[in-house]
Structure 1
Amino acid sequence: MVMYELVECSKELEEVHYALAAHKKEASWPLSRVELQLESEKASRRREKTEEIKAKIKALRDEQAAAFDRIEAGYKD
């Protein structure tokens, strides 16, 4: 009788193990998708920030060039 119960428990444990493995596999796919989406959003924000910084640098350089032109024009007069 004990041997039969042991075999039954072993079968139940194996079924639970397979069910858990299947559940983990199913659960990991949405998680991976969310992680990829998060990485994509981070990269997008990083690109936007980089473009903003480049635009600010260009504006400052243009402003600097205009200031030098005004100073140079003042010396020519």
Structure 2
Amino acid sequence: MLLPLLLPLLLPLLLPLLLPLLLPLLLPLLLPLLLPLLLPLLLPLLLPLLLPLLLPLLLPLLLLLLLPLLLLLLCF
């Protein structure tokens, strides 16, 4: 009978103890929901960090895409 009355008092004390246990279980469920919200916020922060890493990978692809265009322009 006392539990419903005590729960609001105990919850703030229990939450810090339960959170580390619950977080690994909740994270996979929450991540797909949070990712679309976080991505627009994180992208401007991550882009400057990722660009130097991605550029060497993207450069050959860009060259392959642009090469036919450049050849066409040179032919005219």
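Here is how the numbers come out for the structure above:
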read-out: Per distance in nm of label points 7 Å out along Cα→Cβ at positions 21 and 45, the highest-valued of structures 1, 2; value: 1
read-out: Origin of the value 2.88, where Cα Rg over 2.2 N^0.38 Å was derived from one of 1, 2; value: 1
read-out: Which entry (1, 2) yields the derived value 3.1 for distance in nm of label points 7 Å out along Cα→Cβ at positions 5 and 29; value: 2
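None of the figures in this text is laboratory data; all of them are computed from the coordinates on show. Quantities reported herein were computed from a predicted structural model and do not represent experimental measurements. Cβ atoms are built from the backbone, for glycine too; each structure is taken alone.
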